[in-house]
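Every read-out reported here was derived from the displayed coordinates using simple, explicitly stated rules and does not represent laboratory data. All values reported here derive from a predicted model rather than from experimental measurement. Cβ atoms are built from the backbone, for glycine too; each structure is taken alone.
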Structure P
Amino acid sequence: MLTDERTHEKYALNDFVLIPRYAVLDPVLTEGLPPFITATTGMDALTHAVEAYIGKSNTAQTIEDSVAAVKLIFRNLERAYTDGSDMEARENMQKASFLAGAAFTRAYVGYVHAIAHSLGGEYGIPHGLANAVILPYVLEAYGSSVYMSLAELADIVKIGQDLESDQEKANAFIAEIRAMNRRMGIPDKLEGIREDDIDMLAKRAAKEANPLYPVPRIMRKDQLKEIYYQIRAQEERK
């Protein structure tokens, strides 16, 4: 990622020559990672997996990788957050991060990342924290276009098993993401978003996501602006 110091815009650089042939996963390197960073980077990986899964550029391999990553994250992230010395949980989270990365490198991401990039570039908000907070809001905004996909993920991680409709299961999956955030001390709003900037931020996010990302549903700038207002901490309002 590059940030333009004049405009504070973030740009992603992609090329096949930048994809490594091997990834070395050593959980010992993460043993001292603070709980909050463990939580936000773990939710970042979940965002990668979910956005890849619900997008329109999936392959059989990216679906397999996304599903495996989601399973691992739901089973291990809170364990790693609660006990940083749980090396089995940390090892599984590294596997999840790798699989989610492999999935979104090929299937791309969506509006969660487009919004997070705008906030990271403009205010320096950490990417994992931004993704963790934004993810449930964007999934709700997608509405019926993601009900089936999120219901499938809910079934996979055994959420809302007593529910019948895809919409109910999708909402239960989103609710569980919010609950995971709360249990790990991740806020449901972001500090520092200036109201005067929202129009500009939404314009940047819209430009990044469309046509670059194969999102489930294309959103207008006004729809994106509403998400910025939703994620903006109340005390920052004028």
Structure Q
Amino acid sequence: MYQIKRAIIMAAGKGERLRPVTDQIPKPLIKVNGVPMIETIIQALIQNGIREIYVVIGYLKEQFGYLCQQYGVNLIDNPYYDSCNNIASLYVARNHLEDAMILDGDQIISKADILDPFFEKSGYHAVWTEQETAEWLMQVSDGTVTSCSREGGKIGWQLFSVSRWCSEDGKKLKKHLEIEFEQNKNRQIYWDDVPMFCHFEDYDLGIFPMQFGDIIEIDQLQELIALDSSYAEGKNDERNTDEK
């Protein structure tokens, strides 16, 4: 069994699909029913004994400072956030990938025990679905990911943005990030493209089964409104800007 020693939370993006809410606040700091999304992640990590936490910031980065005082997290600046895809965020955090959990900061962890630090194989959290989905969809055989579709599909394991990497695979991922970002100038891809497509043959990835609802991803304004009806009011209130 491997054990997670640290976590990297990706929080540098602009969250453009949630405008106008994200015009003045980074998407991970949006409050849903009074709690910023990223805090549900940090609290769940700490609850599972994972206290070495790195938050990669970029857009409106000055707003993340309070997390250092409140939770003791470490901030890593991504100077490429406005010109590159999120491969840049993991690239700037590449020295912390051994025995690491990687998470997107713009999701809600509603079931803390899914972040249990013990694991047997590097890989992604996933939910089995037989319905059509546009999300990345993995096929798995004997516990190993055999393929992944960026276009989605139906009948397979829907990938969620939480993954675990043992020390050996973390070292590989660091090397492959450097190859793609520095040598190949491949900067408009998701970081997940690196192990899933660019260097898939170098990994033996598994999955961590979950249920829908254990992690809640919010990509559109209507999804936010469905969870917190106060956003339907369209008012410029202090919901996200009060003193933290």
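The table that follows gives values for the structure above.
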| item | result |
| --- | --- |
| Label whose coordinates, when distance in nm of label points 7 Å out along Cα→Cβ at positions 45 and 205 is calculated, return 2.0 (choices P, Q) | Q |
| Parent structure of the calculated result 16.2, 44, given that Rg and Dmax of the Cα atoms in Å, for residues 149-220 alone is the read-out and P, Q the choices | P |
| Per distance in nm of label points 7 Å out along Cα→Cβ at positions 85 and 197, the highest-valued of structures P, Q | P |
| For -20000 (helix-only ellipticity at 222 nm (-39500 (n - 2.57) for each DSSP H run of 4 or more, over all residues; to 500), calculated) the corresponding structure among P, Q | P |
| Comparison of P, Q - label where distance in nm of label points 7 Å out along Cα→Cβ at positions 173 and 213 is highest | Q |
| Parent structure of the calculated result 1.7, given that distance in nm of label points 7 Å out along Cα→Cβ at positions 5 and 101 is the read-out and P, Q the choices | Q |
